[in-house]
Structure formats: structure tokens, C-alpha cells
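J.: Listed after this line are the structures, all set down as C-alpha cells.
None of the figures in this text is laboratory data; all of them are computed from the coordinates on show. Just so we're clear, the structure is a prediction, and the values are computed from it rather than from any experiment.
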Structure P
Amino acid sequence: MSRSTGQIDLAKHEAILDAAIELLVERGVEASLEDIARRAGVAKQTIYNHYGSKNEVVRALAARRAASIAAPLAGLDAAQHPERTLVAYGVALLQALLATRSIGFMRFAIGSAATSPELARAIYHSGIRMSRTSLADFLVVEASAGRLSIPNPSQAAEMYAGMVIGSLQSAFLLNARADISHEEIEATACEAAHRFMRAFAPD
């Protein structure tokens, strides 16, 4: 388990994670902590002290992306405006998943699933699963307040994410698409949020 981020300078923390994702995309599982330290411009011992293993670096990468996706759910008035918040979550989700480095990182995750399943599981549990759990928790709040009627928030969170992502991530992963406009991202999220709100509107 990695130690508190506060134990190293935030800039170093970000530099380590940025270097890690670059090298994992470039070299796959062959990327070492020594390589990451060299690319980040920090001492190798700094990474060992803070993370301890490559698995924990990968876990931190996935958690950072999950946190960026879930950030709109924590807004001051997010709970009072569920449709607007769902749109913001959808936009953040697509921006995170379709970024060039994220596509490379997901290809790395898929490629490592057979040979390094512990790395792939770390990405799933600290990334994909965590962002869905954050959304499910938000939906619990909305249901409790009577703004939505959701008998199974976890299932509903999966449904909403699926509506937003559609086939876009697959298209990017398989090089069927290489770019997307902000307007298309926002329109996709707006449509998904609107349909979701109608589907789970209280009686």
C-alpha cells in the first residue's frame, strides 16, 4: 500500500505518475521503477519509499484518473442538480477515457491481463470500479432525497456509464477513431443524462 501523498512533494508525486504512464504505454510491463524514477527526475529510493512496488504505482495511476472522473460529484451543489451533475460526470468520464495517454494505458492494461493479472486487477479496482462506486454513492443520495427513484444504485451507475461510453472507447482502442470534439462529448453526456433522469424519475 502506498504511503500518504503528503510524504513527498506534490509536484514529485505528479511527475512520478506522469512518467509512469508514459513508460507503461511505451514499454508495457517491462518498464521498471528505475526507469520511472529516471524519467521523473527523482531518486529511485523516493519511489520505493512512497510506493514500494510497480503495482502500487499502477494503482495510484488508476486512482488519479478515477478521482478526476468523480470530481463533479463532489461539487457544492451537485446533489441539488442531479442532471447537470450527471452531464459533468459524463463529460469527465469521456475526456478521461478518450485522452491519448488513457487509451495507451488501457491497451497496456488489456495486454497485461494475461501475463500480469495483478496489475490489471489493480487498474480495475482502483480505477474503473472506484469511479463507478463514486457514482453509485451519488445516486444513493439522490434516491434518499427523492429526486430519483433508483432501487439498485450500483446497477444504475453501470447503466449510466455504459450509456455515456457506448462504443466510443472501443472505437478509440481499435484505432477506428482518433479524435472527438468537446461538442460531441458534451452532447453525448447531455443525451445520456436526460434519458437517465427520465428513466429513474420518481413516480
Structure Q
Amino acid sequence: MLDRNPIPLFPLPVVVFPDQIVPLHIFEPRYKQMLADVRTADERGEILPIGMILGEDREVQGEVGCAMLLAKVLDEFDDGRLNIIGRGGRRFRIARIAEDKPYLEAWVEYVDDAEEPTDPVLLAKAVAALEKLVGQLEEVTGMRAEVGSLQNAFQIAQVTGLDLEVRQQLLEMTTENGRLHALCEYFEQIIPLLEAEGKLHRLASANGHTGSHK
């Protein structure tokens, strides 16, 4: 069902997932105005989410975005700039865009998953593959990412270095098992490449350090 009122759009070259914590620095005048409107609505007891959508400037590239709720204003500067924390909420599909204000607005239809139980075997497989990927990255870079407790595909995707196209595809999928399956396929493709890179890294590190023989 089409939502009755439009929501502000914030096109950025990022893909935000539900429940994702999003730190943002707001400095452009149009987005300062957008935040002012969001906060005014909040003072009236209304919830006005910010439509995070893949794009840039006034160009919208994605059809599905994530309605981010303003969680906290961290800093307000004298020139009107703000540091904020947002939290990803429901996904939406754009029905119509309005350009009457300095920032874009859109009438949206919210997107929900089809009802189906999550396959625990598939979830465990995706988490195990991610942990293996993290281990491979640590071997290559010397740095280890903290994975934590992961309960769904969106949480897994947040800690995975997916490109924007793959992230957008996951956002648009309407089944949890479909997202988990897509992540498993991605890991199956990328892990062998990292394993090969790790072997090259070990060979390079050992070069010249094998000792001398007399």
C-alpha cells in the first residue's frame, strides 16, 4: 500500500540495511533543511523517516531503499552542520518523486519479506563462510574484523565487503533464505581467491628468509 505522505530522500553511494547503525555528517544546506524538518516532525510527535537510497546528488539509482530513523544528534555546529546517528528501518520502493523542496521527497510503498521460516542450516553455513572469509582477510592484511553474534543475512552483509550492486540486490530480495543463499554463493566465489592471495603472501614473506646452507 502506498504511504499517504512523502518522505525525504537522501541519495548516497551507500546501501543501508534494516537495523544498521548509520553515522552521517550533514553539511549541505538542503540536507540541513531536511534534518530540521525531520526534527520538527519529531517535536510534533510524528515519525518522519529519511529515505536512504542508492544514488548521488539528485540522481536516484536504486528502486528500493531503507527508511532510516534519526536515533541521535551527536554534534551541532555554529554553521548548522550536524553529526548524527541513524538506524535503518523498513525497506521501501519508490512510487513517485517530488522535487518541490531543496531536497527530494518520494511517495513510497513499504516492502516486507514473504513469510517463511529461516533455514537454520543455511544461516549456519553463511556464518561459517563469513568466519572463514574473515580469517583469510586477517592472513592477507594482518587485521581481523570482529564478527560478533549474527542472526540474519542483513547482519552478515554489514560486516562483509560487498560491492554496492550486491548490497542493493540483497536489499531488494524479499526472502531471508534467498539472501542467505546469495551470500553463500558470494563466499564460495571470493574465498578461493583470498586463499590463493594468502598463499602468495606467505611465499613473499618467506622469500629470502629460508636460511643459508653451507
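J.: Using the calculated result 0.95 for Rg/Rh (Cα atoms, Kirkwood Rh), for residues 25-112 alone, pick out the matching structure from P, Q.
T.: Numbers: P: 1.09; Q: 0.95.
Source structure for this number: Q.
J.: Hey, helix-only ellipticity at 222 nm (-39500 (n - 2.57) for each DSSP H run of 4 or more, over all residues; to 500) derived from one of P, Q reads -22500; which structure? Could the numbers behind the result be given before it?
T.: Numbers: P: -22500; Q: -13000.
Corresponding structure: P.
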